[in-house]
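Have a look at these structures, which come just after this line.
Nothing in this text is a laboratory measurement; each read-out follows from the coordinates by a stated rule. Given the structure is predicted, the values throughout are model-derived calculations rather than measurements. Cβ atoms are built from the backbone, for glycine too; each structure is taken alone.
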Structure 1
Amino acid sequence: MTQTATTSVIAGPQLDDGSDQKRGGFFGARRAVFLLGALFLVSLIAQVDRMLPFILAEAIKAELLLSDTQIGLITGIAFAVCYALLSLPMARLADQGSPRAVLLGCTMIWSAMTALGGMATGFATLAASRFGVALGEAGAIPSSHAIIARRIRPERRGLALGIFSMGIPLGTMIGFGAGGALGEAYGWRFVLLGAGAIGAIIGIIAFVAAGSERRPVRAKDTSAFGMSSRALLALPAFRAILIAAVSIGFASAPFYAFAATFLIRTHALTATQAGLAFGLLQGGLGIVGTLLGGRGFDAAVRAGGSSLLRAPALAFMVATITTIAALFAPHHVVSIALLTPAMFAFAFTLPYAFGAAHKVAGAGHEAIASSLSLIASGLLGPALGPLLVGAISDRMTEIGVANGLSVALLIVPIGCAATAIACLSVNRRISEAAGR
């Protein structure tokens, strides 16, 4: 059975049959390159704007007289909850209407709010600006994925998702590196104002690059986005994808929240040394991982069958073993080296995860599939994972465990192992739905 047929069986009568030929409008090579370049910049600047408050936090705290708790509320749970709640409505707009218009509107909103954050006078105004950033960014990835699905041919879609996803690790690296340097040189307000202006320009470029469009041809659907979400959640394969996404969140969020602190506390590295090591590795492995993941997903689709997520499962199996070893390695060089497979696995899996979600959901439902996946990976894990690591670490210290943070960070390899199992479960569900 071909992959297209597999998708049709999975999607069922309530969703599209997955036939991309109905939609038309695929770009040629030159226009596809222009489009993917523009969308990559959208992904990058979105991640930069999200990371800036972390690196600028000390300067913001000092000027606005904020507490650590207030900074945590602005950058942590509040942002994640707002982002998650608004992602589905934005995705529905992208699926049912014009994804390029949704992307332009979202880019303008988060860019304006980033800039307004540079004029904040206190906690309330800064919090309001970050809520606005969450509102805008909630629709950026789903609408971008919808544009990719409508404009990039199926055989190149995994690579396209990989190029788009590459903006996440590079945006993180630039946000921390350039944001910190510019903040020290010109002040945090200048950085936020400048990032907002750049984001608005990139949004306009992406709008032009997407070209004029027509809505995809599919079965008439006038239901609310909640009904579309329930239709997807009724699919066993899609539920398995969401479980994998939740597992990734529980593995990656504590990893990035505490890995640098682990190196500083356990191996006596300075903050600069730890930050430089992770910044460079995150950027380099992010580029390699997302591109290889995109090419790998394309190859898996061309090969047919139902083992789309076999490679990510293997990557997370390796990451499980090496991360455990890294937490108890005697030397910082060995520890950092053993942490790299996990960093690679996080980036490598992005194109696979989104690509598999799109295939299962069917044509015309790509944005909402991305939105649900983002909610699964970006809500529970980031909100609860670091909190659990911190609580366990404190408790280990209270009872006299010398390396309490290392023990607490075992949540990361547990999350990696759960992700590997969930990826294999997705393959099994796809096979069952296809009647193999």
Structure 2
Amino acid sequence: MISLVSLRTKAAGWRCAQVSIFAALAAFCCYTSMYAFRKSFAAGVFEESELWGIDYKVWLVMLQMVGYMCSKFYGIRFISESKSQSRAKYLLVLIGISWLGLLGFAVIPAPYNMVCLVINGFPLGMVWGLVFSYLEGRKGTEFMGAVMSVSLIFASGFVKTVGRTLIDVFHISEFWMPFFTGLVFLVPFLISVLCLEMIPPPSAEDQRLRTLRIPMNRIQRRSFMIQFLPGIIITIFIYVMLTVLRDVRDNFEVEIWQHLHVKDNHIYTKVDAIIAVVILALMSLLILVKDNLRAFSWIHVMILIGFVTCGIATYSFDRNMIDGVTWMTLVGLGLYMAYIPYNAIFFERMIANFNVKGNVGFVMYLADSIGYLGSFSLLMLKETGPINISWAIYFSQLVYIISILGAVCAVASLMYFVNKTISRRNRNTVRPSDALDSRGQLQASGA
């Protein structure tokens, strides 16, 4: 006969699963909709425009990145200190300001409209932290974070497909296309924010397994940095490389596919949908690993495999062992195997493993801000440097360099955090014999 306790446990588990699925879908829709305001302009080519010897589209990418990067630096404090009561209001205000930037981009003549991309980019940089704060610190955070994070993959291709359709089918100009793409996704964004507000707070069991997530003041942030400084430096270095590679692929994917002589407007969605499904499956499996150190170690292994996949795929493509579509698919898969964990579960499990009283937002935005600074710097170097090569070749060369450096750093990061955990556990463990010796010495000294 099934006991009442067993029935209650099953009912609680089912409610938890329902909340996780609902929250995951709401976060996925919210961030996918946000991407329409951020990356839709990348669907344009702007071939005939140039300013001061630099391609007009590169200017757009760089200026939006400036706004986005400044937002990440500001978000280190803003996101880490933000309270749950104001999240929905902030999300609506941020998207509204960003959309006004796209309107200015359409109305103001080029090249003066480029400044509007800074206005567009700054508010969007804080959306991730606000949305993820609804999900962190729960038993199902891996699953919810995985679903939300694959929006980074799916939305990039999906938004470009919508943007190219508006240009090619509805004959909307490249300058008005970003504004109208935002209009298409505005209602889904509003509905998803409403759904996020309906998510109940973490349960007592969630807090026991993953620690209570609270706002972090300046003293707490400083203490966190001092405690994990070597690991944070390695982590940020890896994240900078991944951000650079992701941004080149994301912003100039249209040009890369043109170089590969692929003219299918749906190729972006097709490839990214495959990658998204695989990444979602891999990351969701981590919800089965309850031990935080073991899960944290498996995350490092996934990151390492991602770097190796990128390198092997590019080597095979250069030697005509695979075609361009397979190469872009495998490199995208490897890239996001390494990149997505940092946006969803790496810092979640790190905080849970070391029982830190704080939130993911602080360390996530610390890594993000420096990551975008590195991406912006490398983009400037490419455009102002003496060597002029296509984005496809540039992307291929970056993959080689980042694959090798990233694999080495992933191993170093794993060794650091495992050793840190073991030494921390050893310090917190008092053996009975040690306790006896300690008492004996005290008694001897007292006598």
Structure 3
Amino acid sequence: MFVKVMMAVPAAAETLQDALVKAYQTNPQLNAERARQRGTDENVPQALSGYRPQIVASLGAGLQAVRNLLPDNTLQTATLRPWTIGVTVSQALFNGFKTANSVRAAEFQVQSGRAALRNVEQGVLLDTVTAYMNVMANNALYEAQRTNVDVLREIQATTKRRLAAGDVTPTDTAQAESRLSRGLADLNAAEVALAISKEIYKQVVGDAPTQLAAASPVDRLVPVTEPAAIETASHEHPAVVGAGFDVDVAQTSIKLAESSLLPTVSVQAGVSRSVQTDTSLTTASTDQASVLGQVNVPIYDGGMAASQTRQAKEVASQSRLVLEQVRSQSRTAVISAWVSNEGTKVALTAAESEVRAAEVALQGVRREAQGGQRTTIDVLNAQQDVTNARSRQIMAQRDRVIASYTLLSAVGRLDAQALNLDTPDYEADTHYHQVRDAWHGLRTPSGQ
């Protein structure tokens, strides 16, 4: 059973859920990854543009000087002012399935990018949990060390009084002073660690921590058995999912490379008007309209397309091997996280028992010291044992919570929806559908 022994905080204290919501909404790393994904979404409309016509308008104007020498040696000169305006429409009818495969590859890239975004989200949320628990643990350690210093000062004062009364020797006083100096050094180290953890918290969450409420593990969200956790991670972890889509991208890239070996068919239509005016203001104009069909059959390109096809096949082989590697890494991560999580349960139970036993021992040593059966060093040692036990209990609590969230991340379920965070989910699919079939427009859906 998880017992919350960290510092008591007021009812309005910030909870771990609150910190996770802030990080989910404002973390720069996560928002940057979302922007990257929105950029990846644009690959699809770019690929779809291959299905659409290309329209080009042209306008040309200038001056043209003409000198003609006639047979009778008469020189004839003129200055012409020609201009031309026209519109050309081109439409690809068949390009070796290049457009279709480009669209398919772009869609797989979007899916891979979404998995990468989920992976970054997991990392940010886990960093938030770690930062939160470090602040709580370091704060509790600081308070424990401060309490220890107060007790050591009391012991030192008592020892000095007993020295004046002749009950102890100067050695006892020196031992008390030595332990107090060590306690002050430990208190300073705890204060430094607390300041550093607060700054890291601010970096991850966005706000400096104030009063933090105790947090609990999330074992309820993890599969109940280790094999089930491994199986879940092999299908749900975003790193594995993303690597699977990378394989699909690589496979489609092979077909893209092979499309260069196939014929292409296109049609082009155009209208234009050419006007020419000379110095005598005589104007001559020519109107043209045309529709042309064109078929290109590649015969030999110097081996470029063949090399690109072989290259794409090797990249596909690499991506399949990377997928197997990621699956293996995911399995190892789950097993490690599972063992660590189970280990923290044992460590926390042992730490709680150690604290209870150390406190009982300290009370007994103090009573015996008052009766002359124990020395000052015995009391100091017992006090140090209590402080060390409390420190280990605080760290065991921290490790217990972090380990449970680490296991949830290894499984692939550390996200806003699973944690039931009080914030709207970031729907990557929304932006994708906003831009997928956009034919024009320079502004992003957000108005940039």
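Given a value of 23.1 for Kirkwood radius over Cα pairs in Å, calculated from one of 1, 2, 3, which structure does it belong to?
Details: 1: 21.9; 2: 23.1; 3: 29.2.
Working through the options, I get structure 2.
For the read-out distance in nm of label points 7 Å out along Cα→Cβ at positions 205 and 397, a value of 1.6 was computed from one structure; give its label from 1, 2, 3. Walk me through the numbers on the way to the answer.
Working: 1: 4.4; 2: 5.5; 3: 1.6.
Considering all the candidates, the number was obtained from 3.
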